[in-house]
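Pasting the structures here.
Any read-out appearing in this document is the output of simple, stated calculations on the displayed coordinates, not a laboratory observation. Only a predicted model underlies this, so the values are computations on that prediction, with no experimental measurement involved. Cβ atoms are built from the backbone, for glycine too; each structure is taken alone.
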Structure I
Amino acid sequence: MSVPDGWFMRTIACRTTGALPSVARAGLTVLSWPYRLAVSLRNYYYQTSGMAAHVRVPVISVGNITTGGTGKTPFVAALFHKLVDMGYRPAILLRGYKAATGESADETIELALAVNCDRIVQNPDRIAGAEEALLRFEVDTLLLDDGFQHRRIARDLDIVLVDATRPFGYGHLLPRGLLREPPSSLARADLIVVTRCDQAPPPVLARLHERLSRLSPSTPVVEARHRPTALVGLDGSVRHLPGPIPERVVCVAGIANPASFAATVGALGSRVVATRWWPDHYRYERRDLTALGELARQHDAEALITTCKDMVKLRALSVDCKLPLWALRVTIDLSPEADRMLTGLLRRAVGRVGRGFRTAGKG
C-alpha cells in the first residue's frame, strides 16, 4: 500500500511531527548503526585487499549512493547508444532487483525496450553475468547497471549519479535515510553526474557543487537533465514530444522519487489533478488499474500518465481502465561540454579494447 510508504518517506525526511515519528526516527537511527559498520568494513576490505575480479573487456559502472530515483536506467540506455555510435559493441549487466525466479525484472525489460537490443544479462552475480555476456555475445565493453556498491568486479570507469532534488538521501544511511553508503564514498568515482538539474533552484545547485567538490576534489562533476521525448500508450503507440498532451492527468508510479516524476509531467504543460504513488518496484494487481480509472474519473482527468518502468507491469495485466494510459519516455541530456568530457573518459577507458586490463581507477 502507498500510505505506509508515504508515511515512511515523510518520517525520514522530518516532514512529520509528534511522538510516533520521533520514536520511529530514533529506532531507525539505531538500526542504521550495524548497516554503517557493515558498509565501512566492506569498503575497507576492497580498499586494502585489491581483490576485485577482472574480466576480459573494459567495464563501465553506473551507480549512485542513494536508493533509486537518480535516473540510472535512462542514463545507461543513453550510454549504450553512445558507445554504439563510437563504434563499440557493449552489453548491459543488471542484478534483476526483485525479479521472480525465471522472470525479467522491470528495469531489465525497460532497458531492453530503450536500447532495442538483446545484449542484456540479468544475474545477481555480476561476475557470472559478465562471463555469460562474453559467451553469448561478441562484445567489447560491459555496462554495469547499479554497480557502484558492487565492488567484486573491477571497472575501468566509475560513473555516479546524484539527484539534484534529493542528493544525499536526507542525510542518513539506511534505514534512517536513503544513503546506501556515506557521501565520502564519492571519492571513488571517476565522474559525478548531477541529474534533474532543471528541477533544482540555482542556489541549491551551487551548494551541491560546493559539497561535491569537498567530498571528491579530483572528480569532475557535470550536470544533466531528464528530457521527456514521447508518450507511449498501453498499446505501444507513440506520441513524440513536443506535441499535443492531455490537459488534465493523474500521475501514477511505483518509483523511488515520484515527486520529480510529477514535476516533469507538470513541466510539459499538463495539469496534475491527482497522484497515486506506490512503493518502488510495486507489483500491480488488476484491481489497481480498475481503481486508477475510477480515480481519474473522479477528478475529471483525461488520461493516466506513468513511467516506462511501471508501464511494463501495467501492460501485463491486460485490463481496460476505460481511460488512456500513457508512459512518459525520458532521456538524459548533457551539455555539449559535459558530453565532450564523457566522450573523453569513455575513449580513455574503452579504447583499451584488446590491450589487456586496466586496474580499477579509484578502487
Structure II
Amino acid sequence: MNIKLFTLINALIITMSACSQNNGTRKPPNHSGLGQGYEFENNGKDSAEIKMKSVFEKDTSLKIVCISNRAGLSNAFVSNMNYLNRKGSAPASPLNHPKYNYESLRKVNEFLKEKNIDPVDFSNLELQKIWGEDSSGNVFFTSYYIPIIEVSSTQDSVYKYPIYKKPSSGYLQKLSRNQIDVKQMLKNKNLEIGYAKNYWDVYSMQVQGSGYVEFKDGTRKLCAYGGNNSKAYFSIGKYLTSIGYISKQEISMQSIRDWFNANPDSLHILMKNSSYVFFNETNKKPSGAANVPLVDFVSVACDFNFLPKGALLLGEIPVLDGEGKLLKHEFRILMVHDTGGAIKGPGHVDLYAGVGPSAGKYAGKMKHYGRLWLLLP
C-alpha cells in the first residue's frame, strides 16, 4: 500500500511535563527529498534550531514527556511486536549510524508497552533526533487516509472512470497516466475493478495508496495498493501553488478538489503526474508496506532508506484547528508501518489518519512541521 500527498505551518508549543531542548552543530551532506514542504506563516517550523552534523544525532534534552496518543497504542504494540519477532536479530539500521538490529527495536517496543503511566520517562532510552527537511530537525508532516468511493461494476454515462488492477504485461505496467486515462490503453483488458463518478476520486485514491470501493448493492471492498507504473511522482499541489491558483497557506486535498470542481476543463493538469497506482481487491483490514495493520495516528509512512519497518519513534506532531491553522505541537509515539512514492528523504513523514470523510478532512489539512526522534535502547 501507498503513495501520498502534501501538507504544513509555524510555532513550537510543546505538550509535556518536563523537558528542555537543544541540539548539535554544523551541516551534513545534502540528501535528495529535501524541501518538500510549503513555506508560509505559522507552518510549525522552528527557525531557531541549530544545524546538525549528521542525519541522526543523539539528543539528551528530552526526559519526562507527556504522550497524547497513549489510548490507541496497546494494539499497535502487539502487532508491531509480531512484525519485529519475525525479523529475529537481523540488522535493522539502513544507515551506518546509528547501528541497531531488530532485537534493539523489540526492547524499545516492550519498554513502551510496559510504561502505561503518563508522562513517560525517556531517560532509559536513547533518542536519536532526525535532522528533518533542513538539517535543523524540522520534519515535514503530511497525512494520508483511506477514502470510501461509490462505484459501479459497469461503465455508463455517470460511472465512467475506471479503477484498474495491475496488468501482467511489463509494457502495460509502465504506461503513463495520460496513456491509461486519456488514450485508454488499458480499456477492455479485464483489469477494471469498478467505475467511479468522479475522476478526482480515482486520482485521490491513488495518491492515498488505497481505498474502499462501495458498489450499488452496498458491498464494500478494500482496494489495497497493487503496484505502480514506475513513473516519478509529480505534486499537483505544488504545481497549483507555483502558478498562483491556490495559495500555499490554503493548499489542501479539499482545496485542490474544490478547484478542479470549479474548473472541470482543467482535469488535464492531473496528467502532469505520470505516476499511476494499481489496486488489488481484498477482504483484509488496511495494512501498510510492513504488512502490519495500520493504526490511526500511530502508523506512519517513511522513507525506508532512513527508517526501517517496525521502528518506534517519538514525534512532536502539529495540532491543527478545524480550519487547518496550527494551534500547538504534542508528543506521540509513532511506528513505521508504511512508505510511499512521495515520501522521500529523512525529512518527510506521512501520518495515517484512518478511514472515511473525517479522516480525509484531517489528512487534507496536515502540511506542517514538527520534530522526530528514533527510539533505541
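Couple of notes before you dig in:
- Given 5, 24, 33, 24, 11, 3, 0 for P(r) over Cα pairs in 10 Å bins from 0, in percent, calculated: source structure among I, II: II
- helix-only ellipticity at 222 nm (-39500 (n - 2.57) for each DSSP H run of 4 or more, over all residues; to 500) from the coordinates reads -12000; which among I, II: I
- Of the structures I, II, the one that 33, 27, 22 was derived from, the read-out being Cα extents along the principal axes in Å, for residues 60-147 alone: I
- Highest-scoring label, criterion being FRET efficiency 1/(1 + (r/R0)^6) of positions 204 and 340 (r between Cβ atoms, R0 = 25 Å, to 0.05), among I, II: II
- Test item: relative contact order in percent (Cα under 8 Å, 6 or more apart) calculated as 20, pick one of I, II: I
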